[in-house]
Structure 1
Amino acid sequence: MTQLHFNDSTYQCEANETVLDALARQGVAIPFSCRNGVCQTCMMQSADANVPSAAQNGLKSTLQAQNYFLACVCHPSEDMTVSLADNTDRLLSATVTAIRQLNDEVKCVGLDCPMLQDYRAGQFINLYRDSGIARSYSLASVPTDSYLRLHVRRLPDGRVSNWIHDELKVGDSVQISAPVGSCFYLPNAPQQPLLLIGTGSGLAPLMGIVRDALDQQHAGDIYLYHGSHDAAGLYLVDELREMAAHCSNFHYIPCISGADVPVQYQAGRALDVALAAHPNLAGWRVFLCGNPNMVKTARKKAYLAKAAMNDIYADAFLVAGVA
């Protein structure tokens, strides 16, 4: 057991706990989102040079040198004196420019952020409700769009998603982080076939990746499988079908795992349908987004189907509060 010194108080950290889990268990509110060491929402700083190296993976070298670390993946080996990271110089101001209902659960939120000049379609940002609450949302937009686009699914007890669905309105100002994440398209192999599999609002980054690939004249075939339990859980179906009709190398396959499967939809889970159609993924590039359990299973199955590990891209988020 180690001790965490934070805001003039001392907290116990069990041997199997992260800094984030230990502080949260004892009632300390620390901003977090993904819990996977990806989104950097839970960044903290140590007063001493005793930060486990694994807790600094993905951080810029300048931040590492200042003893910044990610609380959600930090297992301290000795006592630490920690503080919240000062995000004021890293957050960007954005204005809500559009809100569109995509289905009963998902809204598309448009954000204008003049300070954000460079990002990759498929990356994600952290959207802050206030200084202590933020969530990660992938970008469905491409850099040539006039504003950023997020697909926000309402969660039953989601403090940020319900705020967005019920209170956020056009003209409101919000704060966001700079985009991060490695799940995006690179034009280095324009003939390579692409396989994209997503569930729910995991369509957002896949939509951005497809649009970006087509904008950059990707010549290989692009297959997008989007899955839900029923037709009501899917969205942008007509828009994606229209894209497929105008782009000969883009193929869109909406999948329904429930019993009621209308005409023009594939029966079964998106992952199963995709791998049945493409059993050999040698030489393919694979993008996986959505439910973390699906993403974890799909990584393994794509690898077993001979996709190279460095050709499998995914950014899966855990629902806030789920370890």
Structure 2
Amino acid sequence: MSSTQQILQAYSVHVTGLTSLGSAGGFSGARFWRIETPTAPLCLRRWPPEQPSAVRLESIHRIVRHVYQQGVTQVPVPLVTRKGSTMVQQADHLWELAPWMPGTADYHRQPTRPRLIAAMQLLARFHQATDALAAGPSARKASPGLNQRLELLDQLVAGEAGRIAIAAEKDAFTDRRNRAHALLEAFTKLAPQIRTDLVEATRMSVMLQPCLRDVWHDHVLFTGDQTTGLVDFGAMREETVVGDVARLLASLVRGDRSAWRAGLEAYQHQRGLDHTELYLLEIFVRTTALLSGMNWLRWIYLENRVFEHPGRILHRIDDNLREISRI
């Protein structure tokens, strides 16, 4: 009996078919299977061994269930096992089984204004649902994400960028090496001003609440002009909502400023942002453009990570370079 069949026995489901999807195009190390049943398809997910912990995954599941109960039905609530848990642990891996959400992550193939509005309003509704989970006035703190960006920038300046440059010079893959050179050049030019922005931003207090932290094009599913799925909550932690807003908007509209304004307006029509949040939104955009590309280089050249879809990583780095050119 395969490991997936053993896991499925923990649930009260009648399986009629099983299709392995590998990483499903992702980079986290998770593995996915589409499970057919007589009623509706399901998604079986095996988390990578290093993340998340059982305690954190249980917390993520509670938040997803809360959001669903608040009326955001586009999120997949994990099924409960025969023993009453929302996960199964086998060796070093955690597993979960959830509904297969309808729709396709195809915004870039059909980038219509109604779809953009639907995506941003879905994100706003998700945040409205988690507003109640913020810990009152004590939840106003500096953004953890911006603090992490400042730490990363300082590490890069202190020597990691130089080590990346040395490793990139030896890269036999010309396309990747050329992109690394472009990113490193941009980092050298922009790092001082970005650091100044980050130091100022990390002195500001904003409301923190459960946020997705990795909401982007491939995690928002559409059927026609309607959003029918919001998936992948592995990065969820407390953060300011503008981190999510910046991440999703940049991913969907790229450099289209008119679409950016329309998307931000759609979000604010559903859930308003205060002056501090709007200021930090721009900081998130600039720092994400610069540091996410450098993070890819760290993983490739310093941590020697191997990715299943190297061509897609080059496309992600190209997106970073385009965003950097607009700073």
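Readers should treat all values here as calculations from the given coordinates under stated rules, not as data from a laboratory. Predicted, not measured: the structure shown is a model, and the values here were computed from it. Cβ atoms are built from the backbone, for glycine too; each structure is taken alone.
Can you tell which of 1, 2 yields 17.2 when mean count of other Cβ atoms within 10 Å over residues 157-164 is derived from it? Going through each structure in turn, the value belongs to 1. Using the calculated result 19 for relative contact order in percent (Cα under 8 Å, 6 or more apart), pick out the matching structure from 1, 2. Going label by label, the one that fits is 2. When FRET efficiency 1/(1 + (r/R0)^6) of positions 189 and 221 (r between Cβ atoms, R0 = 35 Å, to 0.05) is computed for each of 1, 2, the one that comes out at 1.00 is 1.
Using helix-only ellipticity at 222 nm (-39500 (n - 2.57) for each DSSP H run of 4 or more, over all residues; to 500) as the calculated read-out, with -5500 as its value, let me know the right label among 1, 2. That value comes from structure 1.
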